[in-house]
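Every number here is computed from the coordinates shown, using simple stated rules; none is lab data. Note that the coordinates shown come from a computational prediction; the quantities given were computed from them, not determined experimentally.
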Structure P
Amino acid sequence: MSPLSKRQWRFFLAVAARVAPPCERLDPAGQARFNAIVGKALAARPRSLQRQFRLFLTLLRWGPALRFGASFDRLEPVRQDAVLRWLLDAPILKLRSGFWGVRALAFMGLYGQPEVWPALRYAPSFNGNRFLHD
């Protein structure tokens, strides 16, 4: 069973596209790989943490309505970015932690796909820092 509903996956991918813009260009196969990578990471976490993540996504979706009168996914990109910047340095630790969790999972879902590395000009070294020890 998936840790997120289809609607939550769509919303998370939309948020990921604001955090890591190359996510927006993922084709359906890339989106499926993204969901599989993030889903596996979430499924490995305790149910309580999965619940917190789902709750944070709900807060991220509807919280901006208090200030801007619209849900996150209905805001223009500049306002979406303003919401995310506020969460980056939010005065409440749980909000900051939630944002950094979303950010980490977005990058994991993107950079965890070897198929997209050339388009990102990402060339990880699997030798670690071996050159430092030679």
Structure Q
Amino acid sequence: MVSEEQVTGIAPNDPESVAFMLDDCEVWAVVGLSGNPDRTAYSIARLLQERGKRIVPIHPSAPVVLGEQGYATLAEVPFPIDVVDVFRRSEDAGRFADEAVAVGAKAVWFQLGVIDEAALVRTRAAGVAMVMDTCPAIEWRKR
């Protein structure tokens, strides 16, 4: 269990982490991405592509989405991942942060409404950048 003292003082969306992910990271694994264009994950994945990022759908059925082959798990992706972008409920999201660390991702992004302070502490302690409860579309508009 993560203590309150460990969480205090950690800025979940520090500008340096956001800038690193948006500017320097090219391969984004999008957890929860399906071929449903009505879902937010789909529109954000399309935005990432428009911004020059390569997306990697992570979904149990491993569909091809937006022209990119999907994978059932992060561990199945046969090339390096820069950012793991998580579109899952907060109570399920922490395991994807842990998997991101395990596969050597450089960063983890928890989307709007996805909050897990313990995962933030674990991920940052592992030396992996992380932001949560925000969206690349929002952060790009701020720039």
Structure R
Amino acid sequence: MPEQAVMVVWVAVGGGVGGLGRYWISGWISRWRRGPFPWGTLAVNWIGAGAAGIIAARLSTGAFDAGGADAVAALLLVGVCGAFTTVSSFSLESLGLVRDGQAGRAAAYVLATVAGCLIMVAVGFSLAGGIGEVS
């Protein structure tokens, strides 16, 4: 199978895992923390950012050989993390809060998402012993 086709398979498999993970975790948190604030989406965005930091750190340290690094990036970063994090849901929920007259909650949600995800990607990178630059 050509290398590009293999990468597409890795992305598809990772996307299935990430999408299911988002569905289950976001749904569980949303049932646990009922109310107008989208806690489930916020949580998966934070978790996904932390995971991306860990994966990027491991990739930057050369933890995988050249061919393996490409497959790991396709599977985990593009596939799992890409399907797990929910920026489109985040955007729709933010707009919904504004349209419902809850601009303050929308602003808090946007700030918590962006700041939390930046912090979590840095924490994940640090936990994995990341060195160098994230590419």
Which of P, Q, R leads on relative contact order in percent (Cα under 8 Å, 6 or more apart), largest value: R
helix-only ellipticity at 222 nm (-39500 (n - 2.57) for each DSSP H run of 4 or more, over all residues; to 500) from the coordinates reads -9500; which among P, Q, R: Q
Among P, Q, R, which structure scores highest (criterion: mean projected area of the Cα convex hull in nm²): P
